[in-house]
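Take a look at the structures listed below.
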Structure P
Amino acid sequence: MTRRWATVLVVLVLAALLAAGAGCTERASEDRCRVGDDDRLSIALAEGVDRHLEVLERTGNCTLSRAVFSSGGVPVTAYIGVPLNPAMGVVYIPGANEPVTGHRDRFRRYADAGIAFLYLDVRGNGFETPGTRTDLAAEYREFGRGGCPQSYRIIADVLRARLLLAEEYGLSTIWVVGSSNGGRYAAVAAAIDPGFAGYAGISTSGFGDLGGLDPGPRRFVASLDPSMYIGAISPRPVLVYHAASDPVIPVEDGRALYEGAGEPRTFVPFSGGHGIDPGVDADLIGRLTQVYGR
């Protein structure tokens, strides 16, 4: 081989390597969702996400802001109530039919206790964040194509919400709290993200017996089932709140989820119906400030 052709060959090899590197960079710019042999989800978040915060109002010790961050190409909205010197933070995942307007007093109440409270506007709930109503059959088809179904992307949104609190407000102690179906997303997020300091599920449960499903659908549903994950949250604490008279998810189902958790764990019955209420707030704030208070 002549020196000229050897030089050409080297140039061609370097060009191929650079093209391959460019491809890797492009893939790294997207969230990667993977379900392992244990049927559990893992998510590698893309870097360099755009984020915008706008202060809406300041009332007493609470500053309420609206945040929009890019997640998988979708502008995700969150609302954050922050006290002057927060001791810790909470990422709250609502259930269906929980608009942010129903949480205005909650922002102030947590701020008064020194806790930053972030409400995540969940995809598919029909509010500000774009998304479609939950359709597990359609999501399974996306899963089968090797894609990242909406439920996985919601969990990625939860992980980004924690990063938002950590990076914008300098918080190292952040719990994830979820109500109803939001409690399911929150449990998965807590298990796969060790950055969360603890988990509280309110009026929530696992999916029950999956034995009747075919292997493919069972693998997909299991990858979203909080019962598959709650034991992995330990040794971080787990709180499960459930009302005996819950008209949507029976208390027995909530207790079954709790039984799968490792220590430290606490089952907290409350007087009420379905979902977060002031009594749950009071108990949760009391427990968090006892441990993390200023």
Structure Q
Amino acid sequence: MAELWTIGKILKWTEQYFAEKKIDSPRLDAEVLLSHVLKKERIYLYVHFDEPLEAPELKAYRELVKGRVQHVPVAYLTGCREFMGLSFHVTPAVLIPRPETEILVQAAIEELRRKQEEDLSFADIGTGSGAICLSVLHYVPGTRADTVDISPAARSIAEGNAAAMGLSGRVEFHTGDLLEPLKGKQYHAILSNPPYIPDGEIATLAPEVRSEEPRTALAGGKDGLEFYRRLTASVPDYLLDGGFAACEVGIHQEESVKTLFAARGMQRVETLNDLAGIPRVVMAWKE
């Protein structure tokens, strides 16, 4: 007779297996993958420990487990990632949205809500999955956006997410380099989470990141500041008076990015920390 695998039994086995393979968050990953296969919330697993799995469910789950021990990120295995309380489709064509990027999004939402103007517009540079842009559109009704990504594959993912969220009518997607496709336009805000990992540090990243996520969304040049230099050189020309730019930054990069903005005449510059107290976002206003 085939061995009987219950939810509780297979979760315990997978947790131990992941731990042996040095997978971070072995229990959480096991639960997320099984929830995905069963199409249930994680809480369902805890109240159905004794429920046996069907053969097709076991087969699908084992394939995901194989992928995870090869260091494929959970989000790529399931095809989705939660961000700002919303669900985004992701593939290896786009960077997986991180919790720290929510600091940038929340700051943009609050600043846009303060403006008493109609027809607020913003640009999202390096949009990837569209997590930043679409979250702002979702939480600030009436706003419109342009997004740019150099990758046609990433653009396609973002367009699909916009359609799934009912936001396609409020955003226009562009393929190109930084602000180049938006020549002649001005916005109330420009948002970006650019590549900021120094090239020499890519090899030190976790295998899930360095081998699976798109290098073009990670590598920021020799010192990690290449894209900030290029972006800040153009940002003031694309901002309306009183508009602001907000960028996510890497560790120890905030002072350099603040200096770059100030050199372009944006003297009001602020830094926002994440929950660990690490400077994570630089905001600059065009007075």
Structure R
Amino acid sequence: MPKNEALQPAGISAFWKPILFMLVFTGLLFLCGNARSLFSPAYSFLAYGILGSLAGLVTARFFQRNKQPSFASMGLSWEKKTLFRFVLGSLIGVVIFAIILFVLLQFSELTIRYQPQSSPADYMFLYLPILPLALMEEIGFRSYPQQKLYQAYGPWISQLVIAVAFGLYHVLNGWSLLSSFAGPFVWAFVFGLAAIWSRGIAVPTGIHFTLNMLQTITGMKGSKGAVWILDYPPGTNPVLLERTDKIGLMIQVAVLITALLATYWYVRKKRERSIK
């Protein structure tokens, strides 16, 4: 985003262009999904992530006119601090996941045990796609769309619009309405604030990638690729299983509230700095 963070005049194009960007990106992803069938199953998701990331960059280039807005203003330029910001985002993701895992183990019947299911070579093909898959979504939602809406309408509108779009995007990908808005919709506020605060996608990509990686490693996305298994002891009372579902929902609500409070704090601090 430009150094001058004052809100730009909000014409109708400031709203529909980010929406159109996300629609074009989603359409190109559909084509990428068909193209991945050309690759062997071991490489299909990696190919999809790489092609999807390229589709995001192509969409960004399509929305440029005379190289404006610049890739830097979209948060897509590579800078000296880009790698540092990605690592920072990864560390934030580790902290968030550690807190969530602690709450689950402390207040539910879930236990965790070391139980690798595959060889290290098999893990590689499961883990490699996670980064490009996270990157393509951050390009598609937290680059031009998030930054454009932020410049025109401020953080609250940009956060809400992108979160709704991110939830609907997952519905189109086959998720249920409940899971899309109890999961991706909530996390969009986390990723979005990271993008606004850092003026780029490196930090949110780091958070996104790390959360997905750690969920895979602990079996939260299925047994494939799991090194540790998060599961119930045999014979656990079904009533306690239902309680765990409620705890999971409460965690998502807590994440949403925390993200909203963090956004409020960011807005307040930014306003205080502008007054000084």
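What follows draws every value from the coordinates through simple rules; no lab data is involved. The shown structure was predicted, so the numbers you read here are calculated from the model rather than taken from an experiment. Cβ atoms are built from the backbone, for glycine too; each structure is taken alone.
Worth pointing out:
- Source structure (of P, Q, R) for mean count of other Cβ atoms within 10 Å over residues 108-115, computed value 16.2: Q
- Which of P, Q, R yields 3.4 [distance in nm of label points 7 Å out along Cα→Cβ at positions 156 and 188, calculated]: Q
- Origin of the derived value 37, 25, 17 (semi-axes √(5λ) of the Cα gyration tensor in Å; candidates P, Q, R): P
- Ranking P, Q, R by mean count of other Cβ atoms within 10 Å over residues 204-211, the structure that comes out highest: R
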